[in-house]
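Pasting the structures in now, so scroll down.
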Structure I
């Protein structure tokens, strides 16, 4: 089991796949998740939505490798900063 530390409120399933080097680009997520040979579960339920938001405490299983989503130690400081940046972009 691996811990994935996030510094934002959530990450998407595609971001997790890229971060863990399971895919090399976001465009590959659709094909990876659509392939019946790849088994992806979120908290024990099958998941194939590439934009699915993953929050701290979620357990993701990808081809029998488990990943636990956890907040980074400094996430409380970084989340408001990232939210403000996002508002300025929109």
Structure II
């Protein structure tokens, strides 16, 4: 599964800021495919929460960000074109 996270409207972030992440549901890991104007680790773990999907840091598994309303474990999805907030 591939997801593009486009960050804009955040204080200090450039309007062209983005990150492209590859999410692997089976291994519960993610990896960074690309990014611009925002620092994103190379890879890390995935966790689910009642608010969405948590992107964890690789070394200590602390929360890097939350993809609100994004259910990585949805039976048929998540659906293409889903939009939501990324909370750091």
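Every number in this text was worked out from the coordinates using simple rules, so none of it is lab data. Predicted model, so just to flag it, every value in this text is computed and none were measured. Cβ atoms are built from the backbone, for glycine too; each structure is taken alone.
A compact table of results
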item	result
Highest-scoring label, criterion being relative contact order in percent (Cα under 8 Å, 6 or more apart), among I, II	I
Rg/Rh (Cα atoms, Kirkwood Rh) - highest-scoring structure of I, II	I
Structure from which 1.5 was derived, distance in nm of label points 7 Å out along Cα→Cβ at positions 45 and 61, options I, II	I
Test item: helix-only ellipticity at 222 nm (-39500 (n - 2.57) for each DSSP H run of 4 or more, over all residues; to 500) calculated as 0, pick one of I, II	II
Structure with the greatest value (metric FRET efficiency 1/(1 + (r/R0)^6) of positions 29 and 77 (r between Cβ atoms, R0 = 35 Å, to 0.05), set I, II)	II
